[in-house]
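Okay, got some structures for you below.
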Structure P
Amino acid sequence: MVRACDELGDTWGYKLFGTRTIITRDPRNIQAMLATQFDDYKLATDRDAMHQLLGTKGIFTQNGQGWKNSRALLRPNFDRAQVAELDRLELFFEQMHRRIEAVAGENRCVEMQELYKKLTMDSSSDFLVGSPVGSLFPDADDKGGVSSQTFSEAFDVAEVTIATRWALSNLYWLYSPKRFRVACAAVRGMIRGYVVESLQVRAEKKKGQNRYVFLDALADTTQEPQVLQDQVLSVLLAGRDTTSALLSWTTLCLSRHPAVQNKLRAAIAATVGVGASAKIPTQEELRSITYLKWVLNEVLRCYPPLHANTRCARVPTTLPYGGGLDGNSPISLMPNEKVVYSSFCLQRRKDLYGEDADEFRPERWGEEKIRKIGWAYIPFNGGPRTCLGQQLALTHASYFLTRLLQTYDVLEEDPEFEGLDIKYDSKINMSSGRGVHVKLA
């Protein structure tokens, strides 16, 4: 995709199934769609391909007033205090630690990407519904009477199928295999169980519960079961996938860049210790580790989990740049014409980030030039639809990475995968096509 943009320019177009689609990596166009001309655009029809999993009343699939209502409903539940229950995160790190030790074997090599998916499924569901679905424990039973591993697998099946449905654009409805329908029913059925329980025991839970639970807080505002179910599923999709992808890419980058890893471990050691001297970090201590922020920023720049996104025109409108012989004239758009904007391509533009834009170099985030990067850095989108769960994802990622480097002195790439080219698996989110195979000791 980066190569295509380098050859075709920052904004170009094609036709698919008779509908024109514009591709852009121009930050001025992205700013127009997401902010200055926000009301001219809506979610593209590819979001309709997600309705079977996420429903129609969640923030991830809504436009217009429905989206505004969802935003107002969810925003109070994402302040910094409510995502900082690090004692809960420690429980899940300990579970993952035990899984690592169980599967590492004599060579101490582990595939971390799938483990991170299980970890973030549990930590996200714990925050959302007050109880982990048990992905780190394959034999546990969920509320629907099927194993929690089945829930995680069903979630993955649904996501893979949705990626194919997206590729079909307006004809997504042609592809709805039985395994997709079964998976969506399983996922929605389990979340529905949590919703029913929350509504039934609200009064009793409030009397003795000091802990914040996202679903219970939502139920203080609305008791409509479908709204609660769809909102929880939307946040679960975003929270689980974004965080697991960020953890996976960061682990891969650290294994391939030992100097960066050593510098980060030293920064962690100076703040909260490592090995025998390690202590559980607080939220304030995590925020104080500047180099940790730089590393995460650089991973999100090079490997943004949401590598591309879409909008379509709601009314006759324009993109401000990309037209004319010099590319500096507006492009006219008719209603329902689609625009794809690629954060992956945008955040690797050499004219914006320098000739080393394709290189992983966290130190760039301490340089003066990067402070003015603005709309050229959008890992969590921007404008009115900026990701509400940004702080949640960064808090979870910061905590788990810190604990990993506190616990293990050795984080190296598995020799069997050492030096292989990066392979991308781009579905709803972008993950490593080879997994993340590392040695931990």
Structure Q
Amino acid sequence: MAERPMHIIIVGAGAAGLMAARELARAGQRVTLLEARARCGGRIHPLPASRFGYRADAGAEFIHGEAPVTHSLMAEAGLASTPVDGARWYVTDGAFLRDDPADRQMRQLHRVARQLDEDMTVTALLDRHFAGAEFAALRKSVLGMVQGYDAADPGRASVFALRDEWMGGERGAQARIVGGYAALLDHLLAECRAHGVAMQLEAVVRAVESADDGVVVRCADGRAQRGDRVILTVPLPLLRTIALPPSMRPQLAAAETIGFGNVIKLLLRFERRWWREARTEDLSDMLFVLSDADVPVWWTQHPNDDAVLTGWLAGPPAAAFAACDEDALIERGLSALADIFSRPVGSLKRQLVASHVTDWAKDPFARGAYSYATLTSREAQDTLSRRDGGRVLISGEALYRGRDMGTVEAALASGQRTARRILAM
């Protein structure tokens, strides 16, 4: 007699959940996917091409590092990528510079970090080794990178993890998927549907209960699903909103020790690429501009000619904007651009065609943007990965052990690994 396929319930239809669902369904298992939102994708959130001239990414946008799982999926789907290429400008006291003022001292920081025998936070490293006034530019650069790129609190972020990220050898250039992450999402969704994955949207999970012959997942609207295994792929802060079996208390405690930062992302579409002639410098190939403005990081769609600027505010500084609604954030973004480029804010407003703001901390099904490594993250990941004979597994970008924790690649790889663990049971 043929063995009965398992029924696996996956909570969360983001990258990790969709990947796990695809892998399990392809292997002949019965899969039900429960998603709290009215859409799939999680923190991958494409916007209509009619608004921005292309399918802009309100969430994840770049491929980071080598990303083998991402590139494998892209090959399956026949998708291409374009390198993220262009000039990076640093604005200091109104001057546009091609080089980071801290570059000369960065080698010294790398040398100190490489010689550390014991992990410490980024703040502790800077206070201990780079406290002098002569290192002011270095501290500013490092804190900007930790907060802006990793969305991390420097007072909690692990130097060892960042050392691997900064100095871990060749990683591959950043890139964008042609068609955006939406194209990859379309492929995963089509794969899930083709292999019979049952999807339920607007299914807000409130409890996971152990049963004699499996598990029961209960939703806020009264819906319930009974299965053999459950995979939780929700962002870490959401774990505390779900009533889980008492045996999972160690996993819940471990999740609290992994960092989880916020990002506010602004997309502003203008009538034309006004920044190309805004300065005496040649900004025709501008990709990034970094400054001390309220919204400190902006990027273009270079080499594409879309007249869109994306603003990025991440890490602890984003908390200062918690009371701002979307209109107020757009105003702050336009004011920041006016300050950076010495342009009248009124002229920028008149050229504004479309705008979108995503504050992930205000999304009830994300409560932040992505995870980062603290001093105890590795031990926490071990605890979160343990099954201890139970039927509930946890998956997602926070459990990824590579250099690109917090990325779509991390989520895809974790979902794939979790599916393979279940199939090996």
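Here, each number is a calculation from the coordinates, and none is a lab measurement. These numbers come from a predicted model, not from an experiment. Cβ atoms are built from the backbone, for glycine too; each structure is taken alone.
Given a value of -15000 for helix-only ellipticity at 222 nm (-39500 (n - 2.57) for each DSSP H run of 4 or more, over all residues; to 500), point me to the structure among P, Q it was derived from.
P
Match the computed value 2.9 of distance in nm of label points 7 Å out along Cα→Cβ at positions 120 and 400 to one of the structures P, Q, and report its label.
Label of the originating structure: Q.
Consider the structures P, Q: one of them gives 1.00 for FRET efficiency 1/(1 + (r/R0)^6) of positions 320 and 376 (r between Cβ atoms, R0 = 30 Å, to 0.05) as calculated from the coordinates. Say which.
Comparing all candidates, it corresponds to P.
Output the label of whichever structure in P, Q has the greatest value of mean count of other Cβ atoms within 10 Å over residues 176-183.
Structure Q comes out on top.
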